[in-house]
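Next up, some structures in structure tokens.
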Structure 1
Amino acid sequence: MTFDIIGWGALNVDRLCQVNQFAPTDGETFIYNETKTCGGSASNTVIATAKLGLNVGYIGKIGTDSNGQMMKEYLETNGVNTDNLIESEGETGEVIGFVDNDGNRKLYVTPKINDKIHNEEINREYILNTKLLHLTSFVGLNPEDPSINTQFELLEEIHDKITIAFDPGMLYVNREKEFMDRLISYTDILLINENELLITTQENDFRKAVEKIAPKVEILVVKRSTEGSFIKRDDEEYSIGIFGVDTVDTTGAGDAYNAGFLYGYIKGYSLEESGIIGSYVAAQSTTQTGATEAIPSIQEMDIPEIIQSLKNIKK
């Protein structure tokens, strides 16, 4: 089987707690609703691309607990191939998240078995049988935990054989400069938010930050929250707007954008059109609680109309 995209990253069950507002320092508040959903950045993106009709698989590690079974079933129910999902004794990763009435969020990760992926557990043939490998971060809570080293060892081996897309997230961005430099050297498509970009480049100016990173990757995609997104490849540059929706929960919106953009890229849309698809999918993802519950299926989307609607706004 040949895949369009294979994802590789942490697998977490998200416990999302809704609050009126975040508690202040030394203060307290109450939770008025709580939901339990499946998450993990790469997982969110891959599930979304499966809903968009792509043939996708996943590499990650789950425990033998009920959360692990929940995670596996959710991936499979949403059309993600799990033939190389690693199951092992231990507890599946978990995220405790707090979401306020404006849809803002604060997330706390307990990596558990996510950080225990060894090199010999990764099937090379499976990885090399895809058009694109999409990666996200691990916590690396303890220096002896192998997952981050495994990720870099495999990238060194395969980065010149398939297209690598990477969303580093704040966990990787906050590591030392040499870490991010090495990461970027293996990356073809860098999907990063604006704050992460500024931290990575140690710049305060967005334009200067772009000029530092863009020459190092084939495609730079910067997610700019309510300002939309920015995409650059060589001399091509696009600023993409946003779609207005009633936001309930922003959890996973960046992952949803990644899915829409990568869908467009795989299907041969232009960079601008791929960015518009990404913007639409991201907006839709915020209309319900959870990272992937509100992602539309490809049957529910009129891609040409979506693309044209945002292009018309720019005129």
Structure 2
Amino acid sequence: MAKLIGALAMSHAPQLIMPPEKWPDLPARAKGPFNPKATIASEITPEAHLARAAQCKAAIAGLREKLEALNPDAVIVFGDDQHENIFDDNMSPFCIYTAEKVAATEHFLYLGAKAEDQMTHYDVPALAGDLLHQLWERDFDLAWSRETRDPCGLGHAFGRALKFLMPTKKIPIVPIMVNTYYPPAPSARRCLRLGEALRASLEAIPGDQRIVLLASGGLSHTVIDESFDHAFIGALYNRDVTYLESLSADQMMYGTSEIRNWIILSGAMPKGVSHVDYIPCYRNADGVGCAMGFASWS
């Protein structure tokens, strides 16, 4: 059977690519009313931005080292699609890509770069098709795709996380696009069930393939909510299924919606998360920014 040997999760916000001195130049993408914390002024100094950027860089390096040490045969990647390949004419909650090759782009355009210059090509193993059929057997009717609409391939959720964690070695990937962003989106409970079904499906696939899961996105943004993030992270450590199932659609809106990908991993892994680096990266005095999270499950 295919063996699930670990899981990783990480944010993919543009602040991870943008020089920290330019963080305030990023668009706010949020409307008030705002309720920033009392100490917000200390979070948006140039020195604070540099320190937070360094913390993020170190956390990414730690995940990259974990992935290199695990050395899996394939990485199953969960990422949201924001009208890059899935559109309103057919908005599937979960879509697995099954062709033999796929490109992914970082799609970072703020400094004048072009998406087509940020493309990386990956192999997609036969595991993708096997997984699709096994999930169907477990009443998870995932949509499937063998083509990308975007000429640059998979969207930024995939391109950025993969580029950070696999800058040179290209491990084969199984991309699963999740509609986290456009209501109505799958519930937290359904995401947990998908994770459970995924684990059972892998165990039913013949062979000795060693598999790592990767969730891209999160945590709270565009307005950072540290209280919510800490409660969510605590539930991941304890594998508190009751709490995770209780999360409502209203709590998982806009960028924060990407925690659905983390919830899938929590459902797939039999124990709670092993380690989380939590780094709230504020951009302005309104509390706008991205709370970065970098996590690993053993």
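Where a number appears in this text, it was derived from the coordinates with a stated rule and is not lab data. Source: prediction; values computed, not measured. Cβ atoms are built from the backbone, for glycine too; each structure is taken alone.
Annotations
- Each of the structures 1, 2 was assessed by mean count of other Cβ atoms within 10 Å over residues 37-44; the largest value belongs to 1.
- Among 1, 2, which structure scores highest (criterion: distance in nm of label points 7 Å out along Cα→Cβ at positions 29 and 125): 1
- Calculated for structures 1, 2, relative contact order in percent (Cα under 8 Å, 6 or more apart) is largest in 2.
- Ranking 1, 2 by percent of Cα pairs over 24 Å apart, the structure that comes out highest: 1
- Structure with the greatest value (metric distance in nm of label points 7 Å out along Cα→Cβ at positions 189 and 245, set 1, 2): 1
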